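Each in structure tokens, the structures are laid out below.
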Structure 1
Amino acid sequence: MKKIIALALSLALVLGISACGTAADGEEEKLQDVTFALDWTPNTNHTGIYVAKAKGWFEEAGLNVTIVQPSEDSTELLVATNRAQFGVSFQDTMAPALVGSAPLPITAVAAVIQHNTSGIVSRAGEGIDHPAGMEGHTYATWDLDVEKATLRRVVEADGGNFDNVQLIPSNVTDEVTALSTNQVDSIWIFYGWAGVACQVAGLDTDYFAFADIDPVFDYYTPVLIANNDFLKDDPDAARAFLEAAKRGYEYAIENPEEAADILLEAVPELESNAELVRESQKWLAGQYKAEVERWGYMDPERWNGFYTWLNDNDLVESPIPENTGFTNDYLPE
């Protein structure tokens, strides 16, 4: 009888421990699901997110983060409809979504990099190292009002006539090929990827950045956006996400080569461009925070300055009120 009782007690103890283990495991699995939508295919603008996921920092923050690429719907629409709680956007392309009869419920919550690194790249030595030099040359256009207004502003401020720039519809997917085969003379690029790609390929180029010409164009691009209802209903999760993201981007600042390896491991299709990824990561390491102390911080004066320019030039359906579309309230200190 004593053996039977001892066996029963032992079995109960084992079952109890097993049950406790299951409960503990259950607790570990109770992570809050969060979807993060990229703006395009994965690249070094996104490295901090991939680092945070690979290092387990989102899980430490209580979040199960899934990274997706936009399909038929834009990232802004995915976030606005809460199919993704966070995503990547740009201050200029966000603008139309913030006004009109049905503005989208989205808010920029962090700047991925501190300054607008976009500008015009061209083959070296053809005179397009300044805006007026675009006259008489071809430019691959997306035919967007803000795009053309930006170019008109810088070309005419440089003494040129924008009407003499030959606009051709853009079908550029590879800037190096498009320039080296004379498909087009000039292209709007983000230097951290396409500019570095030209360097890696050994293509000699000229380049001018819009922000260097007119401070109004030093707007925030790219940015992380979030769904407004998510921010209102679950501010702690929003802050937890951005804290983990900050850790990811700061790791990339301090360890660009290791961060590039993490991105390449997470996104095997980038392996064919491994050298570009690594060189881009090194270049962006100095751009994620630049001169500010807090990763993600957005200067209200710069944010409002660009939207004021859009308002003044009738480039939005209706005027964008001051301090619309962004907040620093969810950033870690």
Structure 2
Amino acid sequence: MILHPTVIANLLAAYTSSLMLVYAAYYGLQILRHWNIESGSELQLILERKTYLVSTVLSYVFGLQLLSLFLFVFTADSLRTLFVGAMCAAGTLNVNAFGYPTLVLKVVNFVTSGLWLVLNHADNQGYDYPLIKKKYLLLIVITPFIVLETLLETAYFLGMEPDVITSCCGSLFSGEKKAGLGSELASLPAIPTLWAFYLTVIITLISGLVFYFKNRGGYVYALLSFALFIIALIAIVSVISIYIYELPTHHCPFCIIMEDYSYIGYLLYVLLFGGVVAGSGIGIILPFRKIESLKHALGGFINKLALTSVLMYGAFTVIVTYRIIFSNLIM
């Protein structure tokens, strides 16, 4: 293993999160089996005393999980100088078979962790913990994926060999139709992909504004929000990146986080991931807005999620459009 400070920080964060989540999941099983807010038993009182502490700790753990995605990508990018052939995080992640699976799991766990935080906040608005079983059930579902992520991340860092010759992003995200998802996405036609992106943006933002002002179509917006997230990621590889680099053959989704491009990638990804968590979170908590202890509090929270998602996606689109308009690349 390469003993680098960021590698140690990644593994420390991963194992801290996993251990805390395993304990919380065990506690969650007790909640699912024995929780009864109307009971005055000793076990119920113990569960009620513990749940506030555990929920508070989990909020920090899942917050750490959100940050770990960006720390992982930053680490991969900072280690590029140690491997022959690596020009950015794309090459570093390719030094062994565990890099990209770890990244995929981190993306999935980012979204699910964000959704748990949304559900937890909604539950805290009620005096009788109305969503406690639902949020701990979600926790139990999420925990195995985060533990698996930790194991893959460990295997990735332990398996790093400095003498490995890896592939650069130019070959991994080549516009030619080669084997591999990166090349497949890079080879998508640029202009049609750009049109698909903007069409999805327009439909999604209109849906979000309709829901915000008219309180209609919340589930539709949640689905569109997730669809826009996927299409935007595809568009970054296929077309948005080439306008940022001003090179028609450079499709790498990682180089945009580098200093040469003013770290614009971090801003774009924060906006994109924040938008999907806030937008999809609407669909998670909409079914519970008629619960007696929540109906007065959830309305405002759902509207805040909608506005946050619309603003984040809107800001993402504005930045991308600015870079396209003022790029020296002409397609």
Given 167 for volume of the Cα convex hull per residue in Å³, calculated: source structure among 1, 2: 1
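1, 2: which one has helix-only ellipticity at 222 nm (-39500 (n - 2.57) for each DSSP H run of 4 or more, over all residues; to 500), as calculated, at -12500?
That value comes from structure 1.
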When mean count of other Cβ atoms within 10 Å over residues 107-114 is computed for each of 1, 2, the largest belongs to: 1
Given structures 1, 2, which gives the highest value for distance in nm of label points 7 Å out along Cα→Cβ at positions 59 and 323? 1
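Given a value of 66 for percent of Cα pairs over 15 Å apart, for residues 91-146 alone, calculated from one of 1, 2, which structure does it belong to?
Considering all the candidates, the number was obtained from 1.
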To test your reading of the models, identify which of 1, 2 gives 27 for relative contact order in percent (Cα under 8 Å, 6 or more apart) when calculated. 1
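Bear in mind these aren't lab numbers, they're just calculated from the coordinates by the rules spelled out. None of the values given here were measured: they were computed from a predicted structure. Cβ atoms are built from the backbone, for glycine too; each structure is taken alone.
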